[in-house]
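Structures follow.
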Structure P
Amino acid sequence: MRLIQFETPAAARHVGVIEGDLIQVVRNTRTMRELALAAIRNTRSLCDEVLARGLDATAHSYAQALADCRVLPPLDHDDPAHCLISGTGLTHLGSASTRDKMHQQKIDDSTALTDTARIFQWGIEGGRPPSGTAGVQPEWFYKGDGSIVVRPGQPFQSPAFAEDSGEEPELAGLYVIGDDGQPYRVGFAIGNEFSDHVMERRNYLYLAHSKLRNCSYGPELRVGELPAHLGGVSRIHRGDNLLWEKEFLSGEDNMCHSLENLEYHHFKYTQFLRPGDVHVHFFGTATLSFADQVKAAPGDVFEISLPEFGAPLRNGISVTPSAISPGEVKAL
């Protein structure tokens, strides 16, 4: 079942099921979070909750909704402060060499390179433990709350102080926390974990700064188990030209950590188990245009596609002024 959140031309919000080029509206359902929490309370799957509610007879054009930028991220929260965006790095086979390639121009960065290789090797050795046991913890980062998310089709707002506007084609896990404090995976989506790789390359300790940018995920929610092997394509379009294109791999066959291990090391923290909250977690990538010395610019469009996830995720780039200038913090 392929699910989305979308708005009608009159700005009415709905959850829909994708059937071909049509959106079938799930009855009496405004948000995916509402649908997921109801499924948890009714002790049934998300698909069964959809079937129990039924679909309206009226259908909408999926292609038109995408063109009009009326498709929303497939899971969010009415209060953005209750949606946590996070991620893990060095999780995919080849990701260590990509990270090292990013840093190779920095002669005095040997410490960062050593840490990269060490954490990656820990993942190779202990990132896929037997089910029900904890493996080695991965690199983890905070990205922001729900206010940083842009919907599919919208441009990323790159701050004026940014040194780079780089894509990261990834899988994202989408979760809600049940009334009992138990995390539930709603499903998976294509993600673009937009980052500043020039800042990160200056020093590995700037990784935290480099991640504080917009992101996007969707347009569709994939429900159920994830294929072990996923092959997609990441592209950058500049006007009518294709600037860059490269295959990327994901799924557990291409990862040094199991999804179970990555989920455990995120949700093992009590502060991430607040009932009703939404979590979006990016699982990492081994493919970056930046590693190929490609520099995206305002006006370019990122396109990330995975056949198993339906429509591709597209986002442009624009520049936004810095929120404040130096010296503008006021004392009370």
Structure Q
Amino acid sequence: MERILVTGGAGYLGSHICYSLARKGYLPVAYDDLSTGRAANVRWGPLQIGDIGDKARLETALARHKPLAVIHLADRAVGGGQAGEGSGSAFDDTTALLSFLADQGLKKVVLSGWPSIRDESAGPGEASGHDLASINRLLDDSRRHSGIRTVMLRHLETAGCEGQYRIERSRSRPSDTIGRLAEAVAGTRDCFRLYGCDHPTRDGTFVGDHLHVMDAAAAYVEAVDYLIEGGETVALDLGTGRGASVRDLIELVRRISGSHIEIVPMPNRSDDRTELAIDPTPAQRILNWSPSHSLRETVMSAVLWSIRHRGVTATAA
């Protein structure tokens, strides 16, 4: 059975990717320092505890498991830590990691980042996170100088859970809109803070593209298959192509749960964008991937998951 190393494999997205890899016939190896991930979420393969910056420990894990490819999620690194924020150290760490993996003979890597999203106020070529030209240079240089072929998958926060609700919440509380609404329904968050009610959208609230975590995980598996089959370096945005406003989500959560949610209006945040639009067409064409969950399914999954795991503690956010 071919092994795939997943850095951050005990975290929320990582554990769903490990689950999806196992369903496809791979043996996922989770490499995680458990700072936000949980050992209980490593159910479909071995766990190697370690920090991504600990090259000696990482080298030991690679020698022990001899993975065919690596999925790097540990710092959701290239493209910034949050939408709209650059992360130079994460970018440098990823550059160093690619060089290290090349030295170990690993030439197939799937990376996670933030999408190339623009709004009306953005200038030409301006995107969230680290400068896109720098990212493209990194991937191209790794291919030309080290022979590493990479797939960069760029997406916003994901929501929901795998169908049996076996994966626990991470140690940090969700920052995405659906996750925060689900916590308000479950009673683990006292209210929902609505940031901005006067955006130039149809109802005054931010419009975003919300992806089910299992659809995101499926894209990572398809990316591994693509590289194994000889695919070349590419960067792809993941999304549904359909926008939903915050008020849309609030009403959908209320209808699904039948619960009252206390809404606390807050001022617009200075870095808020009005509308995030993601075009999934290139990912659909190159990876033969398409999201299969509706927005209702995504929200219902998130609400049920939050209710079932409301006794699991997380760090306040």
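P, Q: which one has helix-only ellipticity at 222 nm (-39500 (n - 2.57) for each DSSP H run of 4 or more, over all residues; to 500), as calculated, at -6000? It must be structure P, since only it matches. Thinking of P, Q, which structure, once FRET efficiency 1/(1 + (r/R0)^6) of positions 230 and 294 (r between Cβ atoms, R0 = 30 Å, to 0.05) is computed, gives back 0.30? Among P, Q, the structure yielding 0.30 for FRET efficiency 1/(1 + (r/R0)^6) of positions 230 and 294 (r between Cβ atoms, R0 = 30 Å, to 0.05) is Q.
Source structure of the calculated read-out (FRET efficiency 1/(1 + (r/R0)^6) of positions 142 and 166 (r between Cβ atoms, R0 = 41 Å, to 0.05), 1.00) within P, Q: P. Work out which structure the value 31, 24, 20 belongs to, where semi-axes √(5λ) of the Cα gyration tensor in Å was derived from one of P, Q. Comparing all candidates, it corresponds to P.
Name the one structure among P, Q that mean count of other Cβ atoms within 10 Å over residues 14-21 of 27.4 was derived from. Clearly, the read-out refers to Q.
Comparing P, Q, where is relative contact order in percent (Cα under 8 Å, 6 or more apart) highest? Please report the intermediate quantities before stating the final value.
On the way: P: 22; Q: 19.
Top value of relative contact order in percent (Cα under 8 Å, 6 or more apart), among P, Q, belongs to structure P.
Values in this text are rule-based calculations from the coordinates and carry no lab data. This structure is a prediction, so every number in the text was calculated from the model and none was measured. Cβ atoms are built from the backbone, for glycine too; each structure is taken alone.
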